[in-house]
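Visitor: Following are the structures in question.
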Structure 1
Amino acid sequence: MEKLNLLLEKYFRAETSISEETELKKYFLGENVAPELEIYRPLFVAFEQEKQQTIQPEFKILEPKKRKAIRFWIKTISYSGIAAAILLALWFQKPSENDNYAVISGHRIENSEFANQYAEKKLNRVGEVLRTGLSPMKSLNMVRETLKPMEKVSETREKLNDIKNIINLK
């Protein structure tokens with residue numbers, strides 16, 4: 001009885017070997033089960049019943065339908081034909097005589113020389129704005145360059161203070 005209790009403890013901790021589990025199954029499926037261990041009997045009986053059940057599959061093997069495949073190819077060929085026709089129409093479309101134009105202040109300008117001169121004039125203005133806007137940066141760089149010797153003065157002052165501190169300590 002003590003051996004069975006130890007086996008049950010090992011079984012519920014999942015530490016039993018296959019032979020020990022077989023021994024437990026034989027005991028609980030037999031006729032002479034101790035009354036205090038009777039509560040475990042339904043567990044092993046259920047495992048045995050589960051093992052003997054067989055499941056019948058309830059599905060049929062379906063063969064692929066040929067009509068769906070044919071429809072797929074018909075649709076594919078149709079769509080590719082439509083796409084090819086659209087591409088050909090765009091390819092062979094003749095460009096109009098005057099495709100070169102610009103829109104300036106809401107007015108269509110077809111004279112390309114005027115449009116180029118106007119664009120160049122506007123770009124020159126933008127360049128001038130950038131040059132004048134960046135001029136303070138040039139003066140800032142000049143100030144930075146003139147202040148570099150001042151950094152050496154502050155470094156020299158710090159070294160002198162260090163020397164004074166060393167002299168005062170002695």
Structure 2
Amino acid sequence: MGHPLVDQLRFTRSEWLRGLDGVSEEDAKRHFGQMNSIGWIVGHLTWQEQRYLLHRPQGIMLRQDIQDEFASGAPMSTPSFAEMLAAWRTITAAADPFLDSLTTDKLLVDLPLNGQTSGQTQGSAIRRLTYHYWFHIGEILSIRQILGQKDLPEYVGNIELEAPYRRE
């Protein structure tokens with residue numbers, strides 16, 4: 001069993017996938033005003049997974065294109081949804097062994113940024129990543145509502161069963 005903070009991230013990832021279920025390639029390319037496309041949002045969260053779980057703590061950069069094109073503040077684009085979801089799966093699979101290794105002590109370690117201490121712990125970075133997912137889950141469901149889609153996921157799934165509160 002992993003650390004409770006990691007359990008919450010994994011539950012959030014599953015809710016993310018639930019929010020993406022049924023999105024077509026065409027719908028994932030749609031833009032509404034200043035809102036990014038769903039495909040871009042997938043690339044953006046892939047960037048943050050790589051940044052917080054691979055690059056900063058371990059020096060691993062699997063996808064430089066993700067780093068370059070989907071960082072916070074990167075320009076709006078319309079990437080392939082299928083390609084972004086495949087990149088997300090690759091990066092999250094690579095990050096999972098690291099997540100499995102985390103203990104409370106390791107979560108309290110400062111997460112380096114450009115070779116310097118950052119003041120952000122690994123645990124705080126994972127919390128930020130988890131909350132960032134929830135922000136974009138809401139955005140994706142809003143886009144899907146604008147598109148007129150019905151029977152979308154509502155609220156939070158079965159957290160009590162899948163990721164209940166527990167002590168370490």
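Visitor: Using percent of Cα pairs over 24 Å apart as the calculated read-out, with 79 as its value, let me know the right label among 1, 2. Numbers along the way, then the final one.
Guide: Values: 1: 79; 2: 36.
Source structure: 1.
Visitor: Name the one structure among 1, 2 that helix-only ellipticity at 222 nm (-39500 (n - 2.57) for each DSSP H run of 4 or more, over all residues; to 500) of -25000 was derived from. Provide the component values of the computation, followed by the final result.
Guide: On the way: 1: -25000; 2: -17500.
Going through each structure in turn, the value belongs to 1.
Visitor: Hey, distance in nm of label points 7 Å out along Cα→Cβ at positions 48 and 144 derived from one of 1, 2 reads 1.8; which structure? Show your work: numbers first, answer last.
Guide: Values: 1: 9.2; 2: 1.8.
The read-out comes from structure 2.
Visitor: Assign the value 7, calculated as relative contact order in percent (Cα under 8 Å, 6 or more apart), to the correct structure from 1, 2. Provide the component values of the computation, followed by the final result.
Guide: Values: 1: 7; 2: 35.
The value was obtained from structure 1.
Visitor: Which structure, out of 1, 2, was distance in nm of label points 7 Å out along Cα→Cβ at positions 80 and 136 derived from, given a value of 1.9? Provide the component values of the computation, followed by the final result.
Guide: Numbers: 1: 6.5; 2: 1.9.
This figure was derived from 2.
Visitor: Supply the structure label, taken from 1, 2, corresponding to distance in nm of label points 7 Å out along Cα→Cβ at positions 16 and 40 with the calculated value 0.6. Display every interim value, and only then the final one.
Guide: Numbers: 1: 0.6; 2: 1.8.
Source structure for this number: 1.
Visitor: Here FRET efficiency 1/(1 + (r/R0)^6) of positions 72 and 160 (r between Cβ atoms, R0 = 41 Å, to 0.05) was calculated and came to 0.00; which of the structures 1, 2 was it taken from?
Guide: Details: 1: 0.00; 2: 0.80.
Label of the source structure: 1.
A short reminder: the numbers here are calculations on the coordinates, not readings from a lab. Predicted model only: the values in this text are computed from it and were never measured. Cβ atoms are built from the backbone, for glycine too; each structure is taken alone.
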